[in-house]
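Take a look at these structures.
None of the figures in this text is laboratory data; all of them are computed from the coordinates on show. Since the model is a prediction, treat every value here as computed from it, not as a measurement. Cβ atoms are built from the backbone, for glycine too; each structure is taken alone.
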Structure I
Amino acid sequence: MTIRIALPKGRLLAETAAFLQAAGWDLEGYTPSLRNYRLRSRRFPELRAKTFHERDIPIQVAVGHYDLGICGLDWVEELSVRYTNRDIVKLRNLGFGKGIVCLAASPAGDTPTLDSLATAGGTVRIATEYPNLAEYLALRLRLRRFGIFALWGSAEAYPPENATAALLSRPGEDDVRREGLVPLMALLRHSAFLVANRQSWEHRDLSPILDSLEGITPPAAPAAGTTPQPAGSVPAVWQVDEDTVRLALPDGHQQKHTAALLEKAGIHLEGYGDGAINRRPSSDIAGLVVKVVRPQDMPLQVANSNFDLAITGRDWLSDHLTVFPGSPVLQLLDLRSARVRMVAVVSQDVPADDIFSLRQLLSGREVPYRVASEYVNIADRYARENRLGRYRIIPTWGATEAFLPEDADMLIENTETGRTIKRHNLKIIDTLFESTGCVIGSRNGPHSPKKQALIDRLVRALRTAAGGE
């Protein structure tokens, strides 16, 4: 009897690998340098393990694609608080990966309290990766008016200018303070949990796997990494007026290239570069303030007038405009960098080499065709416009190649070389478009003459640095 388990990449990988090694699973290749999504256990030949972004695991277990899963309790509760009848069972606290989901605010100015939030006359805006938990908390606190900024990450950057508070996960309250925030309330204390699909738990014999985890000592927590700023320090709050330009810059793998481009353009920033994690780098240009956030979030944040300019990818701009065609966001400059292709991907075993032969193959299919993607709006439009029949979009949070072929039939993904796709026994059957880095802004206005002049100056400098005219 095959038993399927979903294991985490990312923050819990190293500790989960150590825990399962202590349990004697002998999973080959499950290390921080993980390259393969599918793993076999020498001890349990019937076990089929696959690795996912942690946020995807509760969903995959709940829908029955996997019998078991290991992930943080925070993501289990993020799913369960909205879908209370989901078929997911919390089996065991594994004792590692501890943290808190904490509501926090900026210490600058009048720091809000729980009481002041509850009696606030205006809208309380909460920035978070946990929109379901944030809504639950807002209702629990009886907030009169509230708005949830659902983000891919970097929620700590948003208060106080762009949000009243942030709901975020950190190892402890001291780590929240190191972000320059004040903890207001610990909504949830979480750690790694073993979870099961309810049907599997009730009708399948999972005891060999479960028994192997009895009595295993949790691994020691990894050493703390570099903190954004010394504990107790308060980040400088934006001092803005109608002439101030608010610029959003990307974190993650785009940061190094973007920092080099800015230097070439003569835009010098203190605290933004390779390895730097300052969310508010300082600029030597009068009237310019900067935040570092996720590029996925930038189009919506520009549309909401939280930023005037942002450097992101055309892939994320296209995904935004697909669902909000009337959005005021527009591309101001193609940076001709970070070049990737948006592609449609299927398993090598599918007897189709292009979208036309795939459409013929699907003719008369009665079960929905499953399309997995981080770019859910682009994926939905592609499936609809290419008449793939009945289809279902599966949102993912990364490591999308892991879904084929067991958990999805097609991916809509970006690729630079295609080598990763080929290595996982997949193939590209269509190219949707090419994406590059770009500068985006808003057609909303008018801006003050001084602000518009600075926007034009920055765009010209970036165009010259990018090799434009």
Structure II
Amino acid sequence: MLQFLDRSRELAFLESKYQDAAAQLIILYGRRRIGKTELVTKFCSNKENIYFLGRLEAKDDTIRRLNECLVTYFKDSSLVRNPIRNWERFFEYLGLRDDLQLVLIIDEFPFIVDRFPEITSILQDKWDSTLRKGKLMMILTGSSIGMMKQHALDYKSPLYGRRTGQWKLDKMNVVHLKAFFPWYAIEDLITVYACIDTIPGYLSRFNPTKTVLENIRDKILSKGEFLYDEVEILLREELRDPSNYMSIMAAIAGGTTKLNEINNATKLDKSLLSKYIHSLERLEIVESVQPVTFGYKAELKTKGSIHVIKDNFVDFWFRFVYANKNELERGNIDAVFSNPSTFNEYLGRKFERFVLEILPLLGLGAFTRTGKWWHGDVEIDAVGLDDSNKRLLACECKWTDNVNAMSIAKDLAPKIKEIHWNDGSREETMAIFAKSFSRTTTSFEGIPVQCLDLNTMELMLFNSPTASSEKEA
């Protein structure tokens, strides 16, 4: 059984709220399969708690289950003879137990709101009148980011101003991939990261005794498997009609990232396209990316943001499942890999993102900002900026073997001069990432160069004190 990983900050946050003398109303949200239920279960393992799961069912069934929760926890036989009939009575009953320090988890709160739109107003009223005066800790969780923002976080929501804390649960740190796949080499772990990211619910679907390519074929590309339709289910939870949104994301996954290019690919009206993309950004499915120096005074004229899919699994799904759905429906999985260079090119792009994620763990410096940089036709895969010490790290990422580092440094050096950030008063460093090197170097024209191959990265990430300190039993 896997150990509980990478949630020490979240547990510490919840524990600090629990130890507070005042009543708490906490909003915990994050995408499907991110580990919200596991987190609250771990947090409540040694605490008095009531757990209630919102689900798609008739209203009467929901209220009946609510009553059963109270009967089971409080051993109150009067609720059998005279059960609660609505949410108002449920919160009133809890208000009568204000002397008890209790954690109430309402999991998948959006399902409740969908069936009982009045619940936010009822909760507002009961929180203000009674619940906030007791010791109750209420945690509302949800996978639908749009619904949670609208009904629990937005200033127009009746709950606005009542919450005492909120936390968006994000992906795990990449160093924890090794815990899921202890026998995988780093190249395999990067491939896992590129295809399903670090989402616990997806990682657990892969079989660690099989190769990564076998897992991709068996668990993502095979009709009927959980991950085969997962992205469509995710989008239908957030969007009433996801068809145009899916066309936009298919274009982005295929490499069409600028607004005018997406417009040409989808043929959607420009005003509608902007609205759709804004909605995808609000739902944190797509993000608009600018060069890492964007906003710095010397780069204010830089234009041309690009749009990317934030989640590697969603990106992979659109690139290889959605684009090949006709063949996959017939069971022709080999069609996806008919051109190996296509998959390798995809892995190369994800290797750049992987490097950006691990930069803080490699001891290459403390950076204020990290990201890609481009201007016109000049592009650098990864850049780290230390605003305090005026230090710039420029990185090139090559998903290939036998890389000549001197040749890469020769191409990279003039690109660095194109970055107008603290010109003349900054310290410059280069880093080159590759599967392996045929030739390495430590400097080029006076600029220090670090060469990191997969073996080096594996040691630094999974066998270093830094990596060990990230792990939590």
Re helix-only ellipticity at 222 nm (-39500 (n - 2.57) for each DSSP H run of 4 or more, over all residues; to 500): value -7000 computed from one entry in I, II; matching entry is structure I
The value 2.1 for distance in nm of label points 7 Å out along Cα→Cβ at positions 18 and 42, derived from one of I, II, belongs to structure I
Candidates I, II; Cα Rg over 2.2 N^0.38 Å, for residues 202-281 alone computed = 1.36; producing structure is II
Re distance in nm of label points 7 Å out along Cα→Cβ at positions 290 and 330: value 2.7 computed from one entry in I, II; matching entry is structure I
Taking FRET efficiency 1/(1 + (r/R0)^6) of positions 306 and 346 (r between Cβ atoms, R0 = 35 Å, to 0.05) for each of I, II, the highest value is that of structure II
The value 83, 54, 49 for Cα extents along the principal axes in Å, derived from one of I, II, belongs to structure II
